[in-house]
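Take a look at the structures below.
Every number in this text was worked out from the coordinates using simple rules, so none of it is lab data. Remember, predicted model here, so these are calculated numbers, not experimental data. Cβ atoms are built from the backbone, for glycine too; each structure is taken alone.
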Structure I
Amino acid sequence: MIRLLLCPIAAVSGCAVALMCVTRVGAEERTDFKFAFGAAAAPGVISVWPTNFYSNTAGYGLEPGARVTASGGCITSTNPFYFSIKLPEGNYRVTITLGDPTDASSTTIKTELRRLMLYHIQTPPGKFVTRSFIVNVRTPEIAGDGEVRLKPREKTSEQWDWDDKLTLEFNDTRPCLRSLTVVKVDVPTVFLLGDSTVCDQPVEPWNSWGQMLPAFFKPDIAVANHAESGETIADSLSRNRFEKVFSLMKPGDYLFIQFGHNDMKNKRPDALEQYKVDFKKVIAGTRARGGIPVLVTSMERKAGVAHPTLEGYPEAMREVAREEHCPLIDLNQMSLVLYRALGTNLDKAFVDGTHQDNYGSYELAQCIVAGIKQDHLPLAKYIVDDFKRFDPAHPDPVATFYMPASPGYSTVKPLGN
């Protein structure tokens, strides 16, 4: 399904937590929809009005709390609003027309758990823009048998990443939605596995480079973020996260893997060697399925500008990449360049000593995209045309960075540090 949610956790703004609802996929489930908003629709197109709220019976609708109005063949609001569609697991191309016939609009679109898709799309009165992007929808079940062993927070505050809906958040100063189509597609997938600095963080001010990454790709490839807070590579293996990814992987898909922040806390004498063994295991598993593994060294903590905090783990990953002839994006090194370039603005990129805010994660995502291009990965052909070059020594100015905040805020730190 596609689902738009107003509030991610019960502690935020008094919103109640909806329980995880996962249904097993049936062959009869619908995988394509066409919607028109604030207007009568042609045959085969579903009209959506400000009073059409989500129900299981309809399988689509605005989420409760949406304060929208109809305006000349669109719906609009000065507040974020959400729309939901019930869909089975898979990759979906979403095509959206934005704009208002009588007023200006400004729209940012995030999906599921705040994955950035379209950023600050502006239209003057009477002008309309149509854009597409790919969203990955998934459930915990593993084809054949088994399931991902979810943590309690994945069943509550992070449920949108695992339910049977696709969730769309319409945000910015005046989002205006005119039409929406969604269709299941067979496209290459970039899978992500890692920790809290990679995963979809559910609420402000926390964010990760994995959440920002989809906005840098054309609508011909999916980003499927399977990372989770507090994880080591051993944790993700034991919780069947790699097994889930492998069950979905097709030849030509990618798996980006970043672990280290939590792994380095293991003080066993063989911990670093086991870390390398586990990486070689998942590299082999990816290649056995025709996938392309890409290793990503962990970005430094804020304190790492003065003294490295990750001990030998970034170098261990570099060694594995050399030994296995595996592509490597050295985010650890790039992050140090970025942090030093920020100088007195370094605090503006972090929420705490480890985790990034919207600005910090956006800059790190650009480091990842720059690494894809520098490594000459075939994946580079899917990068959006307006991404020309990013140099971490010359980050975007903090003072001019703008990202509409999603509803929901928490001072509770993500798992891991």
Structure II
Amino acid sequence: MSNTPNRIVIVGASLAGARAAHSVRAAGHDGPLTLIGAEPHLPYDRPPLSKEFLTGDQDPGSLALDPDGAYDELDADVMLSTHAVELDLQARTVAIAPAAGGNAETVPFDGLVIATGAAARPLPRVGNLAGVHTLRTLDDAQAIREGLDAGARVAVVGGGFIGSEVAASAKARDCEVTVIEAASAPLVRGLGADMGTRVGALHGQNGVELRLGVGVDGVLGTDRVEAIAMADGSRVEADLAVVGIGVVPNTAWLEGSGLRIDNGVVCDATLCCGPPGVYAVGDVAQAPNGWLSPWHGDRPIRVEHWTAAVEHGMAVGRNLVAPAEAQPYNSVPFVWSDQYDARIQIAGHPDADDDVEVLVGSADEDPGSGRSFLAGYRRDGRLSGVMALDAIRPFVRFRRLLASHPTWDEALELAATLG
């Protein structure tokens, strides 16, 4: 195989996969380009699925990442409702099969981008009860939206970003909502108990019950969910349950391929998986991030952020087409969440064990009071990350500052200029 691939195959019609398709063409690839997707939909934007898509009657077509005809203009062969079932690195082929069933076939490649993302982690011991959903795909969101009738009792298992956004959307549809979180606060693993508690207070401010510190023992019902059985013996009545307890990388089809799989596809700093011309992007990629090197070195991590998926796709397109000029991935992590009428933004890599201090605004103000704040996280004398609640302008300034791995004193200096 030459250094520059001729036939490029992208497995995963995801955000990362779509951006990789655009990027390889922009980088000058004029050979065959194939995009394979397991869902029946062209690549679409996932963040609205837990927010505005649930609260209104948004047309699914409006979520498309690219305008009609974009993939024709890319001269890409798009194969939807098609699962990748096996990767043969020696033959350099991907075995695929129709989602509806049928015979498998193989697709040859010179360059391969693995963009299969992740699947929602299911709640154990649910069985086939109707009304119990996870939220990962457009079809999932449509099924949940159909059950958000005014007055419906909605139980959300998991107080992370997805669970909290679904709770806010269900409340906007006049549902009775309970959020169940086994930890002491929502988002405690990433934000710590203090900031997790402050963000979690948004639920109570908006009339949503928050059950903390107790796990789920099971789901009750005959044919359809009727209640969530709690580990303390209590129950939460529910007409609809949405489970948001994390995701699992879609790597089963790669078993036996020879790639290193460890909570995702393990990559080097350029997002290459080892064999020449084989890369992984987005939620499925376990890769180093140069910005994180002061704390993580070259240790790969998996990041489930929209911005990382975009950046991975763009970087891999360039690296795949011109491997001799491949550049390592280096970016300040960034994620946001819209809940009720609040916007939460996080940049950098805050950790629950970091020291945290409110730098802009007041720690005494309750979320939902109409006031905003920005908190900084300190690790090894440096600013490791920031979290902002309705503090967009200060957040932009701190996100820019984070690119230089600032000291804590530099963070304090910036905070002083912002008042």
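Going by FRET efficiency 1/(1 + (r/R0)^6) of positions 119 and 399 (r between Cβ atoms, R0 = 30 Å, to 0.05), which of structures I, II comes out largest? Don't jump to the answer; show the numbers that get you there.
Working: I: 0.95; II: 0.50.
Largest one: structure I.
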Consider the structures I, II: one of them gives 5, 23, 33, 26, 11, 2, 0 for P(r) over Cα pairs in 10 Å bins from 0, in percent as calculated from the coordinates. Say which. I
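Looking at structures I, II, which one was distance in nm of label points 7 Å out along Cα→Cβ at positions 47 and 319 calculated from, given that it came out as 2.4? Provide the component values of the computation, followed by the final result.
On the way: I: 6.8; II: 2.4.
It must be structure II, since only it matches.
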Between I, II, which one scores greatest on mean projected area of the Cα convex hull in nm², for residues 87-214 alone? II
